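Structures for review follow.
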Structure 1
Amino acid sequence: MIRIKDLYKRYHNHHGSDWVLRDINLEIPANISVGLVGRNGAGKSTLLRLIGGMDNPDRGEITRDCSVSWPIGLSGGFQRSMTGRQNVKFVARIHGGQHDLREVIRRVEEFAEIGKAFDEPVKTYSSGMRARLAFGLSLAFDFDVYLSDEATAVGDRTFRQKAEEAFKSRIGKSSLIMVSHSEGILKELCQAGILLHQGSAVWFDNINDAIAAYHDSAPLKSKAGTQ
């Protein structure tokens with residue numbers, strides 16, 4: 001389970017800043033895949049980074065009693081002067097645990113499908129290539145919860161289908177917390193939903209209800225299961 005208690009987050013600038021997220025209180029159960037929905041700028045990627053530990057709240061806390069991936073689709077953590085292979089080795093040595101290093105490298109190289117670029121500096125990669133590498137690297141490890149930020153929108157149609165199938169293969173063994181503009185993907189892969197709106201978060205036991213509320217211009221009301 002992932003517990004979010006009294007969470008506030010904002011990014012400071014010289015114009016002053018509003019809260020991106022404020023007073024968020026949620027409990028995300030184990031083995032439940034969740035879709036995050038909301039308008040652009042609602043804080044979906046911010047919440048993913050906070051859950052994954054890539055960023056820290058200004059107030060409040062997040063506790064996890066499970067292993068959580070970094071957000072798949074966010075590839076800013078690579079060392080740009082190192083090759084793809086070197087980056088994979090570096091991450092594997094930190095997070096690999098009992099995983100065989102050579103097997104991790106093989107799985108990432110096979111999944112990313114970037115050819116000879118795997119042995120070239122990441123700074124020479126296109127954004128799509130970096131995202132492919134990040135996707136393959138995340139899936140090379142066994143997490144209880146995978147975080148996905150538009151990961152299924154990366155690459156051509158064939159690779160997107162491959163990404164969707166990779167997630168489907170993990171359902172039952174792991175769960176997802178997913179941001180996607182594709183409502184079809186959210187409905188297919190997620191059971192529950194979280195709607196982010198004007199800094200607040202509302203939990204829905206059913207992803208269809210979360211999506212309906214996202215489209216609804218009426219005042220938002222908590223559904224059954226709201227935390």
Structure 2
Amino acid sequence: MAAYDAICFDLDATLCESTQDPTTLLESTFERAGYEPFCTPADLRTAVPELPTAETDREFYEHLFTAVADRAGVDADVAPALAAEYLAVQDPTAVDFRPGAKAALEHARNRSRVGLGLITNGGRQTQTRKLQALGIADAFDVRVFTDPSAGIHPKPSAAPFEHALSELSVAPDAAIHVGDSLHADIAGANAMGLDSAWLDHGRDGATGEHEPTYELASLEAFETIV
């Protein structure tokens with residue numbers, strides 16, 4: 001096991017997951033907007049790595065539905081209405097810990113020499129509601145949310161990693177980042193010189209050019225690496 005000054009975590013699909021059924025959520029979105037469904041939750045996940053940077057949650061979902069509409073050959077003018085309805089039916093407080101996540105946080109607190117960081121691709125307001133629902137709003141020594149207006153662009157940008165390490169006063173080679181996305185979490189951590197632990201949910205396929213330091217089937221195995 002390795003010892004680190006700082007241990008950083010992603011939030012969505014790493015520490016927590018929505019308790020809302022993604023298929024039902026998407027079906028409700030199309031029904032409320034008055035459009036026939038043209039994509040699946042898997043289509044939404046696949047489109048995320050190619051999206052431009054968004055300033056707000058609303059803009060993110062407009063980009064997302066524009067991308068999947070383009071792929072489906074549908075007029076992208078549907079995107080604003082779909083984004084609005086998706087946010088209307090989505091409940092940020094409907095979240096629960098992923099397997100092993102709560103124990104992993106406690107173990108990380110005991111094992112980190114300096115502190116814990118949260119680095120999430122989401123806005124402060126929405127992500128804070130998730131943290132509060134989980135009861136871990138105060139579990140981190142630094143929390144980094146996406147805020148392009150302040151120069152903090154989403155992972156894999158170096159900005160959120162740099163901000164977290166600066167706040168913790170920790171060098172990159174003394175830290176590890178844990179996340180589920182090869183594109184965002186692992187690529188971003190690798191580029192900054194952090195060790196990385198990838199939670200493989202079976203969605204990203206082969207690691208390819210983004211090779212994590214560790215691979216985990218779930219956070220239940222976190223204690224084996226730190």
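Throughout, read-outs are computed from the coordinates displayed, never taken from laboratory work. Source: prediction; values computed, not measured. Cβ atoms are built from the backbone, for glycine too; each structure is taken alone.
Of the structures 1, 2, report the one carrying the highest value of mean count of other Cβ atoms within 10 Å over residues 159-166.
Comparing 1, 2 by mean count of other Cβ atoms within 10 Å over residues 159-166, the maximum is at 2.
Figure out for me which of the structures 1, 2 the number 2.3 belongs to, where distance in nm of label points 7 Å out along Cα→Cβ at positions 23 and 199 was derived from the coordinates.
2
To test your reading of the models, identify which of 1, 2 gives 2, 13, 26, 26, 21, 9, 2, 0 for P(r) over Cα pairs in 5 Å bins from 0, in percent, for residues 71-174 alone when calculated.
For P(r) over Cα pairs in 5 Å bins from 0, in percent, for residues 71-174 alone, the value 2, 13, 26, 26, 21, 9, 2, 0 is produced by structure 1.
To which of 1, 2 does the computed value 1.1 (distance in nm of label points 7 Å out along Cα→Cβ at positions 39 and 183) belong?
2
Computing mean count of other Cβ atoms within 10 Å over residues 55-62 gives 14.9 for which of 1, 2?
Derived from the structure labelled 1.
Please compute distance in nm of label points 7 Å out along Cα→Cβ at positions 103 and 135 for structures 1, 2 and give me the label with the greatest value.
1
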